[in-house]
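Got some structures for you, see below.
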Structure 1
């Protein structure tokens, strides 16, 4: 059950990294494309020395590594765009939507069958997801926004990314998967340079400290998740999707309301209840 430990470590480091990263988007780096390339580049810098000390070699199966790098690049762009556009207390719980989407993909692409209980859990997940978006106006119309669309694009690409980790790990070693997929991710993001080149000169060096710390935590979370997902996908994804980020965001909103985001206790309790229902349903669905 070592993968459970890795999954919990991934959940914790991702949670802390999300808080720090969101602060960086609000106060330090205004251009999401700049944030995205810095995040990808720093991830590679942090992984490379460790991989070299572990005697990393060339992949045995390049095609799966290339596809993983492509999935990583698409997922990172989608996540960054959603990261800038939506409250962290909304985006984090929505990660639980990966479980029902994975199940639906299994039905559509591989003709897998679902029980009546599994269909009910999928319906419950989507229904609870509506209440994640509730704000002070108490309107579910906030669900149908461009920000929500970006979040769902990230969720879809994330399902693809996590599946490719499992596939690539079957044919290649852990450090080969980690290092070479990161290299390919950076290369695939290079064409986005014209979208942020002017902002590089305008951004002081000190403003990169937040994204650097976020990247350290995210890189640790990525390595932990690769370890966990290479052994077990369903349970690992359920643990990684625990709404720790929402809990941390809620606590921070009361300690320092002007720092990140601020909603009433009522709204956070609604979001937390919906997130708990989503997490529980995703966990049962993944069994």
Structure 2
């Protein structure tokens, strides 16, 4: 589980703060190596990953049985919108060989399916036809990597493999610098859901995860047994989140037709004063340091040996 990897990474490396923990975990989580989080992340990527490319590449190739379809699909999932059908298209796969690759990678424990919660369009009149756009549109499930490092590899390393083998690291490091925040956003979103559910641990959660349909995408939608609805949005950016984000989230709720029990916003760098003044029963705000709750509730004795590379 991601939370177990998150805790193991913390107790193995003891980063100075939670922002560092999240950023470095998003890259090295699940790799299973000690990481000196006092060093710049670019230096560590070069030292631990690029300089050890052949070793890590051989391990990953063995994991996926040197199968080209598996590599193409993992790359498409890492860099795309995570929807299964669009990943098949990006990877040049069809439902047959793409589905086989998904099944294999699931069985290996490298990916997991996030099932859509969108309702299948139905006919109000059983004799009437569905609208053309409803009939054509397929509900697509999404895919999550079980280990952050594997997604990092197929997001940044795999596309530049030939250059890296030639010890040309310029482009891969530049790409990481340009996309680090957007790349880290997904792991931050996953961890934010875990943190929300941790605070709801005394409630019975019926459904949780991201939500998407043809009209709206929501980072976190959690529903409890007593019909409470928590809607969360996550922003891994270098500026404070302001009230504009709250208004956007409320608009999404309106499109979805839900009345949230509470809006929950998660931010890398905190919130504007105006938003801070509004937090309470209807609005909860969490910044990076609040994620310390996820490691304070555990101990170093809970380190796991669930690593991608031995």
Structure 3
């Protein structure tokens, strides 16, 4: 409804949200929250794993998995059987990235009320400045604004949650308790790169203007004031969240880590704690209590 004496607000620009992670920091919950908005156009999945599987050596396994699924779909089609159209579509985005941009542009054009769509692949935050700049340019050529959101979580808690997730999904891989796994893998590349928020922020800030970047914390994400802020940034109206639901909750029961384990992992990520405290001006001991071991 227009208010007397006020100019009508211009329609929100069509916006593509590039979720930059971090894994186990609330990206799935945020995606499902956005899906509850009539202004959001969801595709056929939350994570498309296009540019990360093309660019990142550590994602080679994911590329192989998707290519194998595509080969199975082609074989099904040859036999005259139903084929997985979604997998085949992702294959076209690998072969020609212009299909990636066209797909999301089509989603945004389907309904007049739609202003937002997203790819929430957490590994987007590991992409190079050159690739991030290319993604922005691809959407800009289609008249679409690109924004990025990075969700951050206490490094110890993020890595611990990732370990517990892996134990829950493939328990046969581990012949040890989750805490022992944590002490063995916390510095490995697949854990470390996802937790180096300082490096991710640096790449994002070199690729996006400040008005197209948002940073938030897992620990305060489930708060109406924070969601109001994110909705305003994304150009959609706020709607009430389901704060009782946590998407992708780890199935392995949570246990209390020993102080020695916390100290070892926190010390490895000392630079991250120091960066976040300095860069965002937050009371880190209150937000991330494990920071007390290094700050």
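Only the coordinates and a few stated rules stand behind these numbers; no lab work does. Keep in mind that what you see is a predicted model, and the values were worked out from it rather than measured.
Quick rundown of the values:
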read-out: If Rg and Dmax of the Cα atoms in Å is computed and equals 18.6, 57, the structure in 1, 2, 3; value: 1
read-out: Given 18.1, 54 for Rg and Dmax of the Cα atoms in Å, for residues 160-223 alone, calculated: source structure among 1, 2, 3; value: 2
read-out: Parent structure of the calculated result 27, given that relative contact order in percent (Cα under 8 Å, 6 or more apart) is the read-out and 1, 2, 3 the choices; value: 3
